Every structure is written in structure tokens, then in C-alpha cells.
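Only the coordinates and a few stated rules stand behind these numbers; no lab work does. Being a predicted model, the structure only gives us computed values, none of them experimental. Cβ atoms are built from the backbone, for glycine too; each structure is taken alone.
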Structure 1
Amino acid sequence: MTARAAAASRPTIILTETDADRITDLALGAMQRAPEVARLLLEEVERAEVRPHGEMPVDVVSMGARVEFVDQAHGEARAVTLVYPAEADIAAGRISILSPVGAGLLGLRPGQSIQWPDRDGRERALRVVSVRPAAGPADPA
């Protein structure tokens, strides 16, 4: 499947304007050190429905959100908070948007699944179970 066909078969995602702008800048800056994840993030921003912060549903995986998901390859359930790279700490359950799983969860809602490449390039299904929005104002702009 081509990259374009893969992107077209993915579920609809929603991003805030601020997240879309910041993630685009981050992905462009990461092209040298993480080209595959950067490319995938840019594709996701491009195909996303972008909304002002005040029009964002509370159950969408956005930056700072706590998300419970199932990696359907192993049936393993995990709960993580999606953060920018400087805040990432896997031991504390904070995963970077520049990680394959973090990039794959972005913009999804409970019940949605996505086929997403892992670090080894193998496709795996990630299914969102629940989302708790970021605490406090997530959009200072």
C-alpha cells in the first residue's frame, strides 16, 4: 500500500489550530533525526480537520491528553499522556509526539482504531479506549 493510500484509509482525526501549528514546526525540525515519524506527522496534520481550541471535542487525543489505548497486536492496554519531546518520560507514562505510538494516537477519539507503523516499520493496530483532556488551558494562544 502506498503512503497516500495508507493515509486515505486512516480514520478522521481532529486537531486544534495550535497543535497543528506546533506539530508541523516540530516535525519539520525533526526531519533529520526522525524522518519517518516526521513525515507521518506532517501527513496527519495535512489530512486532519483543524479547529479552534474552543471548538475541540474533549474526547480527542490532543497534546497533554491522557489516553488509554490497546495495542491490538498483543492485546496490551496502556495509559499514556501525549507530550512534546522535552517532557517525555516513558517510566512516568508520558510519550513523545515524535514516537511512532504518540504520532499514531494524535487526533483519535474513543472507539477509533488506526493501522500504524511501529519502530520496525511493521503495521500494528492501535485502538483508543478513553481520553481525558489536558489539565488546565492547553491553548495559550
Structure 2
Amino acid sequence: MPRPDQKNAGPSQRLLRVGELVRHAAADFLARGEIEDPALAKQVVTIPSVKMSPDLKLATISVMPLGGKNVEKIIAALDRNKKVLRTLIAHRVNLKYAPDLRFVVDESFAAQARIDALLKSPQVARDLENGDEDLK
């Protein structure tokens, strides 16, 4: 139970550690092709993060196919094979309960692209040039 002074402290070290173990296991199974699905066999899938629920019974796995193509097909394929992946993860990661798996599209790549586009925009370049003149 979190202490009163830790209300907005974020996930605990245990949640982060278990999430990382689940991420490594899922990525390893996908990389080795242990899940037999035509959609997954043709596509390299990255797993940037896994967020665990506080009771460790739900793992929300962020996925992104290489190149960002066929996202819906990859999510559907992972949902179809959720039971197999859950069983494989349960054998790899030693937990009291095997976490239920939920797959979501990773939005961090899109957010990074938006930030890069903003930084390269003419308005920001102009402001940066004006800022350099103010320093002189």
C-alpha cells in the first residue's frame, strides 16, 4: 500500500521490473517466431514498453510494427494469440498469477515525429535566431 506522501510518485520499482521482464519475454517470443501466425511471421514487431497494473494481473503491452505499417493487423494477430503468449510469458516470468495481456499501439514514435517537425518549423527557427541576437 503506498504511503500518503507517494500519491503521485508513479509506478513502483517492482511494477517497472516486472513490466520489463514481461517486455523482454514477449519480445523474445516474437523475435524467435514462437507464435505461429501469418501476420506475425511477415512483420518485425517492436515492444517499447509494458505497463503493469498495481496488482500485476494486467499487462498493457505497447507494440509497433517496424515501419509503422499494418498496425491493425498486428494488434488483431496478437489478440488472436493472446492465450499462447500469456502461457509462454507465465512460464518465463515467475509470478503468482499470469497477467492478462492487452495490446495497444505505441504512440511514442508519432509524438517524437511531431516534436521533430515542430522543431524544424520556420517559426521555431525564426525564434531561435531572434534568441541568439538577444544574447549578443
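Each of the structures 1, 2 was assessed by relative contact order in percent (Cα under 8 Å, 6 or more apart); the largest value belongs to 1. For the set 1, 2, ranking by percent of Cα pairs over 28 Å apart places 2 highest.
Work out which structure the value -8000 belongs to, where helix-only ellipticity at 222 nm (-39500 (n - 2.57) for each DSSP H run of 4 or more, over all residues; to 500) was derived from one of 1, 2. Computing helix-only ellipticity at 222 nm (-39500 (n - 2.57) for each DSSP H run of 4 or more, over all residues; to 500) on every structure in 1, 2 gives -8000 only for 1.
Tell me which structure, out of 1, 2, gives 27, 24, 20 once Cα extents along the principal axes in Å, for residues 67-122 alone is calculated. It must be structure 1, since only it matches.
Between structures 1, 2, the greatest calculated value of distance in nm of label points 7 Å out along Cα→Cβ at positions 19 and 75 is seen in 1.
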